[in-house]
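> Next up, some structures in structure tokens.
Since every read-out is calculated from the coordinates, none of them should be taken as a lab result. Predicted, not measured: the structure shown is a model, and the values here were computed from it. Cβ atoms are built from the backbone, for glycine too; each structure is taken alone.
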Structure 1
Amino acid sequence: MWPKVEALPDVREVLEELGSSWTLCLATNAADSTEELIWRALERVCLKGSFDKVYCAKNVGHRKPTPEFYIHILTDLCVRKESAIMVGDNFDTDVLGANKNGIRGIWLNEKTTEKRNGAMYKTIHELRALPSEVVGFLDSIEK
């Protein structure tokens, strides 16, 4: 339904690198689109095979940052919140929303130089920095 769909720079390489060790999901507040429509959009930019699951507010029945949204995903994936990382471009909804539910977050801030880092969240300014931040969170989980 979107007239124009574009993949982020470096996304294919980053998803390929992370996909060898992680279950990768797309979680969105898209209320007008079903998971099927999102899969079609991913296919248009050759990313359909990069994700294991897609979750959208329309199908989940809840929106980020509600606990129900995250609980639904964690339950469906059989994943503990301590083992999950939410990556998003909205600090309040994606990162702090995940944090309030015990999930670590990485803020993809491509718009400014602002950096926010804490025990439960990190900032990256370009997607290619994601794998090293994920490793950093893994190290902190294991300690």
Structure 2
Amino acid sequence: MRRKIRFSEIESEVPEDQPGIYEIHTDAGIALKVGIGSKLRKRLLQHRASRDSALELKQGGSHDDPRDVRSKGSILAKHLYYDKSVSPNYDLETQAGRQMFLEQSCHIIFELTESLADASEEERCRERDGCFRYVGRVVKR
């Protein structure tokens, strides 16, 4: 069963140790990302945190080039950092700005699965549909 929640509802609505698939959408209707997690709650909490410390600059790299920045936590944080067009009302280059954007302007649709393999298969199908803004490499917008 698919459920729709706000980022602030993750702890109360997503079971702690179950696999699943999720979609993140803006309230304006932009499908941002589809993903999976072996422990879905933990994965969604990583996205919500959108930590600057998880965006690591490669030695000698530049913050202007997405290829020079690694994401150790949430690839969504990296996508948002480089996407100026998704929401001009928030400073997505800051952790606080990304967190505020996710809580105030986005929602999660999630579904628990029997296994991570089931979630992975479903993720591939949804990505092939081409409706998600963030798939694959991070680009500067």
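> If mean projected area of the Cα convex hull in nm², for residues 69-124 alone is computed to be 3.6, which of 1, 2 is the source?
1
> Sticking with this one: Comparing distance in nm of label points 7 Å out along Cα→Cβ at positions 29 and 85 across 1, 2, which is largest?
1
> Follow-up. Of the structures 1, 2, report the one carrying the highest value of relative contact order in percent (Cα under 8 Å, 6 or more apart).
2
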